[in-house]
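Bear in mind that the values in this text are calculations on the coordinates, not laboratory data. Model, not experiment: these values are computed from the prediction. Cβ atoms are built from the backbone, for glycine too; each structure is taken alone.
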Structure P
Amino acid sequence: MEKYRKGRILKGVVTGIESYGVFVQFDSYTGLIHISEISDGFVRNPADYVSVGEVINTKIIDVDEELGHLKLSIKNIDYKEKRKTRRRKIHETPLGCKTLFYKLPFWIENNLKQHSKVMEELQK
């Protein structure tokens, strides 16, 4: 298939992690990222790089069309998509920490009541 050709980068789902590599599932093909194709450095445990169920980008380095297997690599590619986190701006209130000062006695009283109810239930 044209979709699965050498050098192409595809998204797949991690279906298994073994000491020798990572299994990835695509539409009709399965693939293995051998431990030597995870990083240029020493890889002690492939689970340090990916987790089962995670969607990752992989590079195809070889295709076996008869068996429907792919040899994959995540070396030198951004295999994890970076999530964009939106930072909310913090607006300071005119009261500042005074709100905590006013609410603290109320919170303490409620927690003491809750604690005493739990203790009564335990003593029964």
Structure Q
Amino acid sequence: MTHTVLITKEFVFDAAHQLPNYKGRCEKLHGHTFKLHVTIKADVNPNDGLAFDFLRLKEIVNTRVIDILDHSYVNDFLEHPSAEMICVWAWERLADLPLYEIKCWETPTSSATLRESY
């Protein structure tokens, strides 16, 4: 029997941004310690018991997403650098992976989630 599992890796990065076309405190330049969860959906390989290697996922996400955004001005990469658009941007950079979900926390109590379509 094949078992499909979700594999999630957590990443943290510090960055600054400001939200254009937004009226409120976040329209001004400010920073966050962002948290990003990347979740892969894959079948468990009966030969090694793994669905997706955590180390491989870490290397890919760090190279394609975290190393770019960490200690950056996110507006340099996204026209609208909201948590929602960080999810979209990261998804596009990781699209060749069997993605299930990307979640980005802008604060400890505020996050956006992008999940695969059914």
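Give the label, chosen from P, Q, of the structure having the highest value of distance in nm of label points 7 Å out along Cα→Cβ at positions 28 and 108.
Numbers: P: 7.1; Q: 2.3.
Once distance in nm of label points 7 Å out along Cα→Cβ at positions 28 and 108 is tallied for P, Q, the winner is P.
For relative contact order in percent (Cα under 8 Å, 6 or more apart), which structure out of P, Q has the highest calculated value? Don't skip to the end; give the middle numbers.
On the way: P: 23; Q: 30.
Largest value of relative contact order in percent (Cα under 8 Å, 6 or more apart): Q.
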Using mean count of other Cβ atoms within 10 Å over residues 68-75 for the comparison, can you identify which of P, Q gives the largest number? P
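For which of P, Q does Cα Rg over 2.2 N^0.38 Å, calculated from the coordinates, equal 1.91?
On the way: P: 1.91; Q: 1.15.
For Cα Rg over 2.2 N^0.38 Å, the value 1.91 is produced by structure P.
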Comparing P, Q, where is FRET efficiency 1/(1 + (r/R0)^6) of positions 4 and 44 (r between Cβ atoms, R0 = 35 Å, to 0.05) highest? Q
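Using Cα Rg over 2.2 N^0.38 Å, for residues 20-91 alone as the calculated read-out, with 1.37 as its value, let me know the right label among P, Q.
Working: P: 1.37; Q: 1.44.
Here the read-out was taken from P.
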helix-only ellipticity at 222 nm (-39500 (n - 2.57) for each DSSP H run of 4 or more, over all residues; to 500), calculated, reads -4500; among P, Q the input was structure Q
